[in-house]
Structure I
Amino acid sequence: MKPIYKRIVLKLSGEALAGEKGLGIDTNTIMRIAKEVKTIQKMGVEIAIVVGGGNFWRGVSAKEMDRTTSDHMGMLGTVMNALALQDALEKLDVITRVQSAIDMKQIAEPYIRRRAIRHLEKKRIVIFAAGTGNPYFSTDTTAALRAAEIEAQVILVGKKGVDGIYDSDPKLNRLAKKFETLNYIDILNLGLKIMDSTATSLCMDNKIPLVVFGIDEPNNIIDVINGKKIGTHVKED
């Protein structure tokens, strides 16, 4: 089957990489995701990945700590996740580059837009780490920013424990309604917390569609790339 996207940004939360453990890294989960990423790469898709760090540290949750310091700690968590994912991909003989928004030359390339695009054109997978390099910005915003910069056709948002966007938390409300499609403005008006408002606005301004789906279900990434109607699709009016 021919993929419907040529270049994508895959957004993975830190929690998604923790598997059932909830914290840290689950190697089986990372390897499963890496195998799916390799499959879509072999289909000809150019793949950039943005990873969160919530399985190690959530900067916004540290109420008694300086927010800037806390956010920098969260950025380091994303670097650990990026290196773990790179290791899993390279075990599958997939050429991968980690680019960090914070300079750490010994373990990652600096983020350079033109270099990232060149890697993608050479069919290397690029993992963006350390967020935007700035405090007060989430990795959701990083995904939107990097997608705009590399001219990705879509952002695939893999969520743990939920298979799309609902009008309320399905874990707390069994009558929660799942949306099949949404507009950007709906997310902002309804206060849906699938991405923060900065990321949603950036996607809206740059007309970048989103597909929000469950990462726990095997082969969901492949199904989305093949155009299967899963999750929630977000686009402009």
Structure II
Amino acid sequence: MTAVLMANIKEAGYSKEEPILKNIHFSIARGELVGLIGPNGAGKSSTIKSLLGIIDYFDGKIEMKDYAYIPERPIFYDGLTLWEHIHFLYSTLDVDEQIFYSQVNRLLQSFQMEEAAYRYPESFSKGMQQKAMILLAFLQRSSVYIIDEPFIGLDPKVTKTLLELIQREKDRGAAILMSTHVLDTAEKICDRFLLLSNGTLIAQGTLADIRRRSQLPNGSLFV
């Protein structure tokens, strides 16, 4: 399988003197969903910042094709409605206009945001903001998706819609890295896992691989 995201993080953090991450190496192939798992403070956010090139100190190499990022805390441009965000996104992409806006309408309907599209995202609830970020990300149809805690603030119906979108992008051949604390869902949908603890990668592989290496044949990500 062709890897479209390759990470070789020797060290990274907010200063060279006190690195948070050490010796984290992994790759993600086309059509693969990989869960980034670990307790608070394990280094998940720093790993994502390293991939995005927005961490203060980094020693290593990241190889990644075009990507879309869904942050844990939604970020929008002040003074732009959701429709204006969508129009701006279209102006940055080399895509067919009719196909793009057809997809816009399908996603707005799926997330029940047709009327909200004419409002300012800063006025949205947390759940609505999260839906808007998801919509904008999946409109990009990127080779790589980096998704940080996507299920926070989503009701079961929207979670189902998100999972369907993730599966669709996997089928298209996109690689997806998803950080989440919703471990029961992660166990069901992820192809492989990266387990972080204290800034290091302590295990990676399928759930079966991790069970075998830990000698816990019936173990789960909860323990």
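Data for the structure
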| quantity | calculated |
| --- | --- |
| Identity of the structure behind 2.2 (criterion: distance in nm of label points 7 Å out along Cα→Cβ at positions 88 and 120, calculated), options I, II | I |
| Identity of the structure behind 2.0 (criterion: distance in nm of label points 7 Å out along Cα→Cβ at positions 48 and 80, calculated), options I, II | II |
| Highest-scoring label, criterion being percent of Cα pairs over 32 Å apart, among I, II | II |
| Structure (I, II) behind the derived value 22 of relative contact order in percent (Cα under 8 Å, 6 or more apart) | I |
| Entry that produces 3.4 once distance in nm of label points 7 Å out along Cα→Cβ at positions 152 and 208 is calculated, selected from I, II | II |
| Distance in nm of label points 7 Å out along Cα→Cβ at positions 16 and 64 - highest-scoring structure of I, II | I |
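All of the numbers you see were taken from the coordinates with simple rules; none came from a lab. Bear in mind that the values here come from a model prediction, so they are computed numbers and not experimental data. Cβ atoms are built from the backbone, for glycine too; each structure is taken alone.
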